[in-house]
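Take a look at the structures below.
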Structure 1
Amino acid sequence: MSPTRRCHSFGAGADGFVRADGCGGLVLKTLAQAQRDGDKFHAVIRGSAINQDGASNGLTAPNGPAQEAAIRAALADAGVRPEQVGQVEAHGSGTPLGDPIEFAALAATLWSNGPV
C-alpha cells in the first residue's frame, strides 16, 4: 500500500498501490449487429487472450514472461501487428518492482524501436 495514498504508476515516485473500487459496463454486440442496428460504437474487439501469471512475487510483481506470452497471444488472435496497437490498458501497480516488469513486457512485445 502506498504511504502517500496515491498510485504513481510507471512514475519515479512509485511507492505502492492504492486499493479502490470501480465499476463499468459494456454492451457487446458483433460488428454486424451494431451496424445493422445503427449503433454508435467506439471500438471493435478483434481478439483476446488469457493466461495464468505463473510464479511471481505477488499481486504487485507480475511475471514478465507470462505477460509477454499473453500479449503475443492476443496479437496473434486479433491478427494485429505490434505497430498497429494504439492504446494499452495496463495493470500499473505503482510499485518500483512491478511497474518495470510490466513495462519491460510491453516494450519487448510492442515496441521494437522503443516506446512511442
Structure 2
Amino acid sequence: MRSLFLVMTALAVMGLAFWAYRENYRTQAELAAVRDLQREIGTLKESLGVLNAEWAYLNRPDRLRELADISFPRLGLLPLEPRQFGGVAQIGYPDFDLNAISAPVDTIALGETTP
C-alpha cells in the first residue's frame, strides 16, 4: 500500500511538472505575442502621426486659396465669407395646423368602474 502511495505521488509530481512546463512555454508565447502587438501599435501610431502632419500640411489655408484660384475657371470656387451664411430666423419652417379638441375624451383608470 505504501509503494502504491509513493508511485501515485511520483506520478502526480511528474504530471504537475509537465503541466508547469507547458504553462511556462504557453506564457512565454503569449508574452511574445503581446510584445509584437505593442511593436505594431507603436509603428501604427508613428505612421498616424506622419499622416496627421501631412494632412495639416496639405490643408494650409494659403495652399487651399491658391488651389481655389487656380481651379476657379473650371470649378467656380469662391472663398467662404460670413455674409454667405444666414441666421436661424431666416429659416422657413412649415406652419403646423393643430386641430382644436372638439369632443372631450373620458378616461378611466385601471380597476375603476364607470359611474
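Quick check: 9.6 is what I get for mean count of other Cβ atoms within 10 Å over residues 57-64, calculated from one of 1, 2. Which structure matches?
This value belongs to structure 2.
One of 1, 2 was used to compute distance in nm of label points 7 Å out along Cα→Cβ at positions 9 and 41, and the result was 4.7. Which label is that?
2
Of the structures labelled 1, 2, one was used to calculate helix-only ellipticity at 222 nm (-39500 (n - 2.57) for each DSSP H run of 4 or more, over all residues; to 500), giving -9500. Name it.
Comparing all candidates, it corresponds to 1.
Where does the value 5.5 come from, among 1, 2, when distance in nm of label points 7 Å out along Cα→Cβ at positions 33 and 65 is the thing being computed?
Matching structure: 2.
Who wins on mean count of other Cβ atoms within 10 Å over residues 1-8 among 1, 2, i.e. which is largest?
Structure 1 comes out on top.
Kindly point out which one of 1, 2 the value 8.9 was derived from, the read-out being mean projected area of the Cα convex hull in nm².
Here the read-out was taken from 1.
Can you rank 1, 2 by mean count of other Cβ atoms within 10 Å over residues 81-88 and just name the one with the largest value?
1
Rule-based calculations on the coordinates, nothing more; no lab input. The model shown is predicted, which means the values in this text are computed figures rather than measured ones. Cβ atoms are built from the backbone, for glycine too; each structure is taken alone.
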